[in-house]
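What follows is a group of structures, each given as structure tokens.
A short reminder: the numbers here are calculations on the coordinates, not readings from a lab. All figures in this text were calculated on a predicted structure; none of them were measured in a lab. Cβ atoms are built from the backbone, for glycine too; each structure is taken alone.
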Structure I
Amino acid sequence: MPQCRPNILFICTDQQRGDSLGCTGADWAVTPNLDALAAQGALFRNCYVQNPVCSPSRASLFTGKYVASHGLHANGVPLPAHQRMFTRTLADAGYDCGMIGKLHLAPCDTWRTEPRRDDGFRVFEWAHGPNHRALENDYHRWLRRTHPAIFAEIFPDRGANEDTEYSNRARTGTPIDHVPKEAHYSHWVAERAIDFISHPRSDRQPFFLMANFLDPHHSFGAPQEFRDMIDADAIPAPVTCRGELDGKPAPHRAWSEKSYGGTAPGFQDYTPEQIREIRAQYWAMIALIDHEVGRILAALEAAGLAEDTLVVFSSDHGEMLGNHRQLLKGPQLYDDLTRVPLIARWPGRIAPGTEIAQPVQWIDLPATFLDAARCGPGRGVQGCSLMPLVADPHGPWRSWALSEYRDSGFATDPPTMTTMVRHGDWKLIVWHGEPACGRERDGELYNLAEDPCELRNLCHLPEFADRRRRMKAILLDVMAHAEDRTAPRTRPC
């Protein structure tokens, strides 16, 4: 008989597009395990993150709050100490909590180790990435112990700084990306996840595990056996059209010319053949993830825990991947960056084959975890539990999703700030001007029903002026809703 409070297994990738799985439309993807997971539970087709880069998005996950409410507005900014993480609440409720891989709630470039917070994790096996040089990198400790020759070959001089190169270039892999599967970072994540799942516990103690894969984050590269699975000719060319950037706000052209706020090569710096290989390597990385997810799910089954476990798969943001003549990530709030995969399986509670088209948000995940664990809504959590929606996919639900960029990636001068709201089939993106930043205010408006690839900007066409005004009004209301008003009011004045 299933236990009252489920185990919760959250598998999180980094920089994975919402359309990157076989079950979400990528016929060329090699994702049998994730496709099967979706068939066994619920597939959310429109899950939006609250920021399109790592740290702010992950802060929204762990706090359940919008970016303006939690305060971690950009990579390189720490999550304010007073913000409570949902994992602390789970631990206080008796959950055995574990974290493996990347966390990224504080600055941790090159040699810096991410400081621990009051996070509730009993197991904390941290590795910001395979090239990250901090001595506390648990993947490096494992690699040195299990594959010493590979470690010595790849890191002959730990004084070398490869982290900047790894972070900023959309090249097809660094040496550690192409190591044999058994030595790969993604394999390490799965190995440690399997060990955590197999750890003996009392029959009544549930666990929460967050297994964080860095793939398919750039640099783009995978073990050769997974690259061999991908037919590059089957992958469509990047989505764009002649003159597309002429009808978009000016920063789009700048981000096409140089990525990451001018710190990395842009789309135009790569040949068509190089872009083709980048896209093939991206799906090779996803094939590797799928393989390792399959191993984790098999271990869950072998331990007799599959029926008692809520399994959720998602990613912190997407990747441009050449679409709109752009690479990597930044202030462009296209679905390429803001819409991510979301799958949930909970036998007996989520009907197999459930598909949900309504827009959901990443801040709904902590609310769902706390609801499943019977912990209440969570202090300050602004998201909504997805459990009522999976019970009735056509029932009442919010009709919008919000994403904000506040110079969140590599800083630009002047700062770049954008805000997106999706409401029904319409999407508005505001490129902010004074007083938010010293840029000219501009905007984008898309009819996703007719233009799902967001190629034709309708914002300045007179026939869509009324629609633009209505979307701006909706955005103002949504931003007011997103404010943090949890401070107690003790007297009326």
Structure II
Amino acid sequence: MQIVDLMEKADAGSYRMLCHLRNCAEPVTLKELSQAVSLSKSTIRKYIDSFHEQVLLDTLAIHITLKEDYCQLELPVNLEWSELLNSFLTRSIKYQIINYLLEQNSFSIQELCQTLSISEATLHRHLAGLNELLAEFNLNISNGHWQGSEHQIRYFYWLLYSQTWSLSKQQIISSSVTIQREVQLIERLCQSSLTAEAKQDLSLWFYISHKRWPGGKKDSRVLTNLLIPYQQNTFFQRLEKACLRYFSRYAVELDQVEAYSLFAFLVSKGILPRHNMNFLLGFGGPVVDQLTKLIHCLRKEEICGWPLPDVVNDVLSQLLHQAYFFKGSLWLFTQEYDVNQSYFISLIKPSHLQLAQEFFPDDEGQREEILRYRWHFLALLAYLTKPVQKVYRLGLALTGDSLMLDLVKLVLKEELASFPYLDVLSYEKDQVYDGLVVSSTFCESVPYPIYRLPATFQSADREKIAYWLQEEVTKKRSL
């Protein structure tokens, strides 16, 4: 699904025009714009005039200029695209239906027509169009209720709101005491803190789950079958017990679908810390089988070797879990996951495209979802293909107060400016370094090359350290 599909016809045309202009670094002619978005020149002019009449664009500091048949969009660098999106979506009947169903969990035709101030014929037309879009998620709306797997309903809402709600609105949700306690429950299970981004994603998931609680019996048959291979997984068992115990405090009837859908979300969206994911993958299962096959293929093609970079496990396990548990995707831009328009296209080889086709084959009704998987997979291959310059970590183990240490660090950074991939850091015993500059009294045994100062740091040491460092970097590169 593309977000533009939820908009009213006129707004959809306007939004496509904005998206195209956003991707153009230089002004484009009206003719080029007309061909790109399938709108006439007169319609484009009309849309631009209507934009200028909207107070919102002034508020967001958005400017559309039309001069001598050339058009250009100017956006502030700190613009939240969700704020612009909402100006289109708030007028969308399909979007209002979706929102209403989350707040009320059901509706009657008469009731919803009155709320939206539309006729029954108009409502039925929009419901039919919405159901066509929701088929990608294996969902539909019938008799005023959601029909489909509960984890899919929550996933759809999460995809929609995580991309269309402003950062401030999501932060308000994250600040809820109830939501914070539930996030802390997951952190205790992980025995580790989650990243700020993971907390925000998880907070929105819990918020949507709360809204879905009053809806009566939930359909979890599909997810239950998918989770059969995970029943002996220790992390899954801990999560299920913790959820049943924690959520029993609420005065609503909750069942295993809470833990089941939460588990699917945690492993599919990169929420869990790396050590938890590695522990979880150690129990095997269908996703691990696919992951092993994929990694074997990448090694056979000499795209990655030994040891396996952590990023490979991170990206592939997340993609494969998403493909295993969830259906559907939501694009904010019409060419968001078009590989030919990607920033890494120059790094992609024909063999990479064949691998993407093999592991994420075409699936009727899931075209956009498959394209998104291929896009992320190819981005990983581009990353692995492009040699990444390793940063050389130089530690300073010097005596003296913090002022002198900072001054030496500053002087060395100036002297070593010709080394672009160099970090000059204060020495800490539990950290790893590529080399150390140490004081004359340094007595620890370390497995790194050392430059030992004969006394206090002198001006002559600047050039000597630079020469020593050049030799060490050359040695390291030759290994």
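Please compute mean count of other Cβ atoms within 10 Å over residues 222-229 for structures I, II and give me the label with the greatest value.
I
helix-only ellipticity at 222 nm (-39500 (n - 2.57) for each DSSP H run of 4 or more, over all residues; to 500) computed as -18000: which structure among I, II?
That value comes from structure II.
Taking relative contact order in percent (Cα under 8 Å, 6 or more apart) as the criterion, which structure among I, II has the greatest value?
Biggest value here belongs to I.
Of the structures labelled I, II, which one yields 0.94 when Rg/Rh (Cα atoms, Kirkwood Rh) is computed from its coordinates?
This value belongs to structure I.
Please state which of the structures I, II yields 14.0 when mean count of other Cβ atoms within 10 Å over residues 46-53 is computed from it.
Of the structures listed, the value fits II.
Of structures I, II, which gives 23.9 when mean count of other Cβ atoms within 10 Å over residues 150-157 is computed from the coordinates?
II
Taking mean count of other Cβ atoms within 10 Å over residues 118-125 from the coordinates of each of I, II, which one would give 12.6?
II
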